[in-house]
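None of the figures in this text is laboratory data; all of them are computed from the coordinates on show. Computed from a predicted structure; not experimentally measured. Cβ atoms are built from the backbone, for glycine too; each structure is taken alone.
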Structure 1
């Protein structure tokens with residue numbers, strides 16, 4: 001009886017006051033929030049915000065393209081590489097109002113973690129516990145998850161030997 005009481009007290013102490021325990025797999029707004037903002041480190045959207053959050057990249061490439069909605073306007077992109085991390089930011093001056101977007105994040109190092117303790121090296125069962133079955137790829141080494149309220153955001157887990165070896169987040173915003 002005493003062991004049960006101690007266990008109950010220790011479980012109560014571990015939870016922050018007033019906050020319910022997270023229920024897995026995530027669903028609804030919690031699922032969408034995770035898929036759209038999965039990273040457990042600050043990134044930012046604009047190039048300047050990324051540099052402020054992560055510091056100077058080891059490599060950077062700036063490139064442009066004609067805006068597909070208005071060919072008189074040029075969109076600007078920045079690919080930024082860090083040790084184990086690659087990001088792509090964009091500036092869309094033809095949007096009303098002009099907009100910045102984070103388009104791509106590729107994680108190849110365990111030092112960049114996701115929320116809910118997912119990271120490189122996590123097992124397939126850990127991803128299933130947090131997110132449930134993927135939309136596609138359950139029998140493959142590449143699992144896809146998309147936000148329910150936004151069909152432009154995709155989170156991909158790539159596995160080797162049943163462990164996450166690469167995480168790719170992308171937004172098809174243009």
Structure 2
């Protein structure tokens with residue numbers, strides 16, 4: 001599944017899940033919709049799923065974890081959903097295989113629009129990755145991370161992206 005497919009499924013499921021909670025009072029309908037998109041996109045970047053069945057299993061486990069640990073009637077935070085994601089995020093123990101193989105897998109995943117770790121987008125190997133996947137693909141991933149920072153950190157997004165990746169990354173927030 002590519003990023004857009006996962007985000008679409010997540011948005012539908014999130015809307016349904018959040019109906020049992022009270023939306024934040026300060027949010028109008030537009031802000032609520034943007035919050036759902038931000039949560040769905042953040043989850044889509046972090047969850048590993050080859051197909052819709054695997055994705056739905058991960059969503060079910062995530063929602064169970066959020067519901068089991070949530071202590072109010074208000075919407076859970078974006079961080080609550082991310083923390084509740086199943087920890088099996090990579091197939092076949094990718095994190096335990098050699099760096100070159102992980103690099104090759106990350107490049108293939110980026111070419112097909114799947115989520116990858118930040119190090120492949122902003123880290124020390126990003127220039128090598130960009131040479132393989134192409135400038136346009138890399139820019140799309142960087143803009144996606146910038147949107148995630150903006151929706152997560154809001155007023156502090158610029159400060160947070162600079163602290164994590166450096167001044168040059170500010171153009172993506």
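The table below gives the values:
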| read-out | value |
| --- | --- |
| Comparison of 1, 2 - label where distance in nm of label points 7 Å out along Cα→Cβ at positions 63 and 103 is highest | 2 |
| Comparison of 1, 2 - label where percent of Cα pairs over 28 Å apart is highest | 1 |
| Structure responsible for -6500, with helix-only ellipticity at 222 nm (-39500 (n - 2.57) for each DSSP H run of 4 or more, over all residues; to 500) calculated and labels 1, 2 on offer | 1 |
